[in-house]
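Every number in this text was worked out from the coordinates using simple rules, so none of it is lab data. Fair warning: this is a prediction, and the values are worked out from it, not measured in the lab. Cβ atoms are built from the backbone, for glycine too; each structure is taken alone.
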Structure 1
Amino acid sequence: MAQTTDHEVVSIYPFSDEEIDQLMRHSNECVLMWSTKDGWPVGVTHAFVWHEDKIWLTFAAHRHRAAAIRRDGRVSVNVSSMGYAAGAADGLPSGAVTFKGYGEFHDDDDTKHWFYRALAQKLNPSNPEGEEYFYNFLDSPLRTVLSVTPVKKIMYNSGLANRHIAGTVEESELGERLESDRERMNRERETRGLPPR
């Protein structure tokens, strides 16, 4: 079994594809991040749906984020296991993932109605009246739907990290040390007079 006391190396804690899918299907909220015209990074929390390996969410088309994303479709989306519904975390992966990706707007009725229903069902899994109320609430004339197609994942599997600290992880379960922990960390350690790792 492998154990660690090195808390600076975190890139070795990825999720499997199955764990990513579980996290994305069960977490109810994400933070959508974009860049404003003057270069400020901004993020807003949204409910979302994970469908066909894309993140789907919605907001009114007159919001500043709509203009910003139409201008530059590069966005990031963070999803955390803290977004699980109360009591739903048992057996599910813990941690967070940030996706870098490209946003695309959808204003056709078929996409809107599919997405509104999917989001309403996700947030009201055992409440048909709540689902119908939320569906009707979403179905408004100024609303647009955004899909984000991921191109990169930045992952932190806190369950795997905790097991590594406890010494209950096989070495084969750990991910490869990425450039940030393989090279950049040691350059920073050198500038601070610390030995490499």
Structure 2
Amino acid sequence: MSKLQPHYWDTLYKSGQTGWDIGYVSTPLKTYFDQLKHLSVRILVPGAGNGYEAEYLHKQGFPNVYLLDYAAESIKNFSKRYPDFPKKHLINEDFFTHTDQYDLIVEQTFFSSIPKERRNNYTEKMHQLLKPGGKLIGLLFNHEFNFQEPPFGGTENEYRTLFQPLFEIKKMEIAHNSIKPRAGRELFIILQKKCA
């Protein structure tokens, strides 16, 4: 079963095989969100899964938060858990075909679900989806996994090589406030879109 098909992810959600899901917004992301001052920014959380980041931002008063996932089951789960989230901001489609634009895009385990041969497509699409000066922020695993299926890891050097052509790397460092099981194993990133 292809790891790039919605059915693969729907099956995992239905069976509860969501080991990547920590059950709440991760500390590094919460800390970043808490210092944002402009509530009007348009924010996308792609590959959002159960959407704790989108839920947290919406509860903090950000009205322009969008949750995107092509697994219908994850969107259904999110809607049940948090019915106050605007339905028109729930996007059930493929990230690679999405066409809107945002000031901020949040990365939380989505990148690790993308097969390595498609990582250039990921960076190009992120660049397209961000407005001029927009930022991609979030967490990337800072180590390899010996798996034939997601999650797929990587190294800081690999990520720098991948992102530098299209993004100014404002920050890429070991997250100092990761949750305990991921301490020292994830990089916090702030990447700003380069404009031609």
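Here are a few things to note about the model shown:
- Comparison of 1, 2 - label where distance in nm of label points 7 Å out along Cα→Cβ at positions 71 and 175 is highest: 1
- Structure with the greatest value (metric distance in nm of label points 7 Å out along Cα→Cβ at positions 63 and 167, set 1, 2): 1
- Read-out Rg and Dmax of the Cα atoms in Å, for residues 39-126 alone, computed value 14.4, 42, structure in 1, 2: 1
- Origin of the value -0.34, -0.71, -0.80, -1.22, where log10 I(q)/I(0) by the Debye sum over Cα atoms at q = 0.08, 0.12, 0.13, 0.18 Å⁻¹ was derived from one of 1, 2: 1
- When FRET efficiency 1/(1 + (r/R0)^6) of positions 135 and 151 (r between Cβ atoms, R0 = 35 Å, to 0.05) is calculated for each of 1, 2, the greatest value falls to 2.
- Structure with the greatest value (metric relative contact order in percent (Cα under 8 Å, 6 or more apart), set 1, 2): 1
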